[in-house]
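Pasting the structures in now, so scroll down.
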Structure I
């Protein structure tokens, strides 16, 4: 079968052990994203199966209608907001999903960014490479307040690490987060405003849903201390458009560490955050480690193998079967 893997940014998929599951199929990989819709159509036109890597391609109705050979979109991960499922169903295209979640890797990155940004690790390391001697003072974590916005699986690991570092843990989120905070001996905030006002570090760890889009507003960020740090390893859409950039320019919060962006990938350093010394940026590294890739891609490739063998699939659009 003809399989296309678009946007393999790391140029790594064929080096995974699970890539063996695609042996015998004709596989085409692209590293750089398509420049426009026409180029994307040209890349995908002959594909019977497309591997969707974490929402890197927007499968709009306009795209789907121009892919007459496409039979299956196999997701890397358990969900994607970048797919028009109704259009897929209308055109008889099955969308197969993974089922696992791996909170460890993004939690580790959230902790790493907190340590690196709070202690000026990257700034000072780069200064030494330029022959300069460190000259800034940083902020220690012990005794400070770590605000966790969303105490899910990732938030629980981050809070556990913060407690181990001697930080006070303050939690806000849905009632499930507040109940979990009480059970673990953390302090529930009285409101979202209190979380942003009191925290020295805010970790945004909310799951992106239609209800949480823009859940962090300009008013929330304006409540933060000028010495505070805001960290986002979740999704850029959780923040009101333009609010974090404006807040950083206004000095509240005083710093940020960011792993996710409105448009990805960022090519040629073309993002205002990259010009700001008080922002630490990483290129969506939260899930990018070997064990997580092997887990998510294996589940994806197992679905492709099942489809090729005529077996059952885990479908995000099961109604496509009834339609057929």
Structure II
């Protein structure tokens, strides 16, 4: 297993507010131009919600996971519980070949909370059994290499038998190449430029959001974050902004200790209304949502944002939604 610390020059990871907008946007623009791609010659990017859930168990919402599809390639963001089966289901229901398990080769993780990473063993092993034929490429914060190393060690007997036994598995598929990243451009190929930016997530040392620039579409994913202007700067009129959120009504029902936790680690609907008003995405997609009780909790969440003054296009995501 390879472990590489991305050499991109970055600023202080622990202060996500100090990212100069002009430099950030200029670097994105230059890199996108450098791809030399015409949107007319490429398939416009699609975002598929593989999991819209939280640590609260909900059988209708798998753990947080997203997929960006460009030109037949899939780029995953986070791998919560159920990620591979959700990808397989999306592939079947929406005829998306890129989400067949054997095609899942590249994944980015926002941070190392268990609800965002508990599906790593599944993402590593199940597509290998299905014939991935290549290592899993992983991008994420420091600590990801240790996580991957220990997962592979835990399944060493299984891996040995699948490669050397009657299955004659492809040894390349049972490897993970881990790229521990800093802020800045962390990945680029013929389809996408991926830029990481630091966000504040409570007491985590490292948590990231990502911006994907692809032909015809710009997509920003907040990851788990407290209120942060870094998200607004990264979006700056992007096509899609995927942002975590909790309902104020839900928050008010919680004991003080839980309120203290969520206020430090996450973003309320009213706080997000302010951020989205600055970011000005063409569409705001709510995911990783904590709802109030009631018949239509998603409606309540959006109404809270409207009451706080947000007038832009906004939707509450469900598993297998496509944008």
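Given that distance in nm of label points 7 Å out along Cα→Cβ at positions 160 and 184, derived from a single structure, equals 4.1, which label among I, II identifies that structure? Don't skip to the answer; put the middle values down first.
Values: I: 0.8; II: 4.1.
Derived from II, not from the others.
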Which of the displayed structures (I, II) returns the greatest value of mean count of other Cβ atoms within 10 Å over residues 216-223 on calculation?
-> II
Consider the structures I, II: one of them gives 20, 19, 11 for semi-axes √(5λ) of the Cα gyration tensor in Å, for residues 72-167 alone as calculated from the coordinates. Say which.
-> II
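Using mean count of other Cβ atoms within 10 Å over residues 176-183 for the comparison, can you identify which of I, II gives the largest number? Spell out each step's value before the answer.
Details: I: 15.6; II: 20.8.
Across I, II, mean count of other Cβ atoms within 10 Å over residues 176-183 peaks for II.
Quick check on the output: 34 is percent of Cα pairs over 18 Å apart, for residues 240-303 alone, derived from one of I, II. Which one produced it? The partial results should precede the final answer.
Values: I: 49; II: 34.
It traces back to II.
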Source structure (of I, II) for Cα extents along the principal axes in Å, computed value 59, 50, 34 = I
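Supply the structure label, taken from I, II, corresponding to P(r) over Cα pairs in 5 Å bins from 0, in percent, for residues 192-255 alone with the calculated value 4, 18, 26, 19, 15, 11, 5, 2, 1, 0.
Derived from the structure labelled II.
Using the calculated result 3.3 for distance in nm of label points 7 Å out along Cα→Cβ at positions 136 and 312, pick out the matching structure from I, II.
Working: I: 5.5; II: 3.3.
Of the options listed, only II reproduces it.
No lab work stands behind these numbers, since they all come straight from the coordinates. Computed from a predicted structure; not experimentally measured. Cβ atoms are built from the backbone, for glycine too; each structure is taken alone.
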